Structure I
Amino acid sequence: MDREHVKCLIIGSGPAGYTAAIYAGRANLNPVMYEGLTPGGQLTTTTDVENFPGYPDGVDGNQLMDDLRKQASRFDTDIRRGLATAADLSKAPYTLTIDDEKEITCDTLIISTGATAKYLGLEDETKYAGMGVSACATCDGFFYRKKVVAVVGGGDTACEEAIYLAGLASKVYLIVRKPFLRASKIMQSRVMNHEKIEVLFEHNAEGLYGENGVEGVHLVKRLGENDESHYDLAIDGFFLAIGHKPNSDIFKEYIDTDEVGYIITEGQTPRTKVPGVFAAGDVADSHYRQAITAAGSGCKAAIEAEHYLSEMASKK
């Protein structure tokens with residue numbers, strides 16, 4: 001198996017990874033980045049991004065990621081296609097396996113592998129991606145002002161998304177599979193008492209329809225043990241709020257994660273419990289999950305990596 005050693009290795013791209021690469025490159029760390037399965041991350045599935053600073057007229061998600069990638073390349077980041085398939089963080093230098101065929105060791109590691117939104121598994125979710133289907137209300141809610149939307153989910157996240165969207169949309173349907181909400185009592189109260197939100201208990205989405213985007217959802221309502229009702233509901237937007245899966249599996253043996261899989265870092269820093277290993281972006285952020293906060297954490301991770309390498313050099 002091929003082997004290589006680098007000072008600073010970045011696993012995953014997106015706003016966190018590319019920003020880390022920009023800062024690491026400017027600090028002469030000669031960073032190497034492996035972009036993962038989706039170069040650019042989740043934003044490459046978004047059309048218009050209007051809340052990233054520096055783009056007063058908004059920007060296409062792919063264009064934004066391409067701009068960040070070019071900036072990282074400008075500062076001599078070695079950007080490569082490839083997926084990290086295994087990790088050994090038991091001792092320094094740390095070892096990553098890429099595509100099951102190449103081993104690369106590093107003095108510092110920045111994990112920016114992101115989190116993957118959970119979907120229902122409907123073919124229409126792919127068909128209407130960027131055309132009415134979204135997994136981020138704070139990212140895309142602005143486009144549904146005074147329109148009718150539906151949110152799928154029954155937990156705190158779904159309730160928060162529904163309340164946020166109710167501040168923009170004319171009507172919000174909350175599609176809940178069970179006959180109750182799993183959210184905290186205070187969130188349940190806010191949703192149930194909001195004039196713009198209607199909760200559809202014991203409902204499942206079977207599909208979506210529309211000519212040039214989402215125009216409605218096919219619903220099935222459970223009426224009894226062996227009885228159900230099928231009907232269509234007109235909506236303009238369909239938001240998934242059934243959770244995210246952090247892409248942290250290969251690192252779990254060595255670093256702390258919460259019960260979902262989000263990497264736990266030290267306080268407000270990107271430091272993990274393994275010296276020289278840092279986490280940035282959505283893989284360590286279960287709350288904000290925004291491009292700008294991911295970029296900020298990538299900056300922190302690169303600065304911490306530079307400090308760590310300086311400290312190690314001073315001890316030699």
Structure II
Amino acid sequence: MLYIARGEELLRYSFSGAHPMNKTRLESFYRALDESGVKYSVFKPVMASLEELRLFHDEDYIKFVQYASWQGYGYLDYGDTPAYPGVFEAASYVVGTTLGLVKLVLREGCRGFNPMGGLHHAMSSKAGGFCVFNDAAVAIKYLLEREGVRAVAYVDIDAHHGDGVYYEFEEDPRVIFFDIHQDGRTLYPGTGFRYEDGRGAGKGKKLNIPLPPGAGDVEFKNAFDEGLAFLEKHDFDFVLLQCGADGIEGDPLTRLEYSPASHRYAATALRKLAAEKCGGRIVAMGGGGYNPENVARAWMEVVLSLA
């Protein structure tokens with residue numbers, strides 16, 4: 001059974017004006033989902049509690065976002081992530097919804113997808129790259145600290161490197177991290193190089209594969225196959241997939257040239273790997289993607305693969 005998060009609360013995570021992170025992305029996906037006829041169960045959005053946010057985020061930062069949300073203007077970072085009235089609640093719904101799906105998947109052995117999730121640039125103490133709170137990092141902390149899982153596999157195919165997850169868990173051997181992205185020398189956040197393979201106890205537990213601008217499905221498949229071989233060497237109890245659609249050809253912010261077939265390949269392979277490794281427990285998160293039509297096509301491939 002596949003649960004897909006759907007509700008007006010997720011549409012509130014939407015920056016105004018010409019900002020590329022806006023609700024038209026989700027609306028495009030939901031239209032495609034309705035037209036597809038695919039069978040799924042609706043998961044209603046859940047707002048994260050302060051206690052849940054504190055699993056990953058610093059108290060001072062949480063208070064900063066609360067104040068900025070009440071104030072309703074300004075920026076939460078250096079210019080990419082604006083504050084607006086209600087942004088604290090909107091971001092908390094993203095976190096709570098991913099966390100709620102994780103809990104459901106643990107309990108029922110199903111699969112889940114939060115299309116608004118995957119806000120992988122937020123650090124424990126700061127926003128970044130359109131990301132206020134990091135739902136993936138909160139979910140990892142919850143799984144490791146509250147559920148006592150041995151390890152979590154985090155897989156990220158967004159065109160941008162998942163720096164908010166990588167650096168925060170760089171030394172943690174329980175986070176098996178695999179990330180394919182556009183070369184950081186050509187794209188925000190400028191990180192995720194081959195030599196970044198973990199530190200301390202986490203050394204060898206991380207794999208970053210940067211691809212050059214112009215890379216397409218062939219390059220993606222080769223990189224993903226390398227990542228699968230890496231994942232197969234490790235044991236883990238849960239899979240988190242950040243399936244950003246900004247690597248699809250025609251995205252306004254990136255220079256990769258995948259087709260949605262890459263998302264189908266990745267999601268299908270991870271569904272099979274999760275079945276072998278951890279009882280099929282997998283939650284996908286939408287991540288980036290700023291061409292609404294591309295977002296709908298790519299995420300539908302993920303949904304069809306998981307369903």
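All of the numbers you see were taken from the coordinates with simple rules; none came from a lab. Worth saying up front: this structure is predicted, and the values here are computed from it rather than measured. Cβ atoms are built from the backbone, for glycine too; each structure is taken alone.
Between structures I, II, where is percent of Cα pairs over 35 Å apart highest?
I
Hey, helix-only ellipticity at 222 nm (-39500 (n - 2.57) for each DSSP H run of 4 or more, over all residues; to 500) derived from one of I, II reads -12000; which structure?
Values: I: -8000; II: -12000.
Corresponding structure: II.
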From which structure (I, II) was distance in nm of label points 7 Å out along Cα→Cβ at positions 194 and 218 calculated, if the value obtained is 2.8?
I
Which structure, out of I, II, was mean count of other Cβ atoms within 10 Å over residues 66-73 calculated from, if the result is 18.0?
I
Comparing FRET efficiency 1/(1 + (r/R0)^6) of positions 98 and 154 (r between Cβ atoms, R0 = 35 Å, to 0.05) across I, II, which is largest?
II
Can you tell which of I, II yields 6.8 when mean projected area of the Cα convex hull in nm², for residues 10-89 alone is derived from it?
II
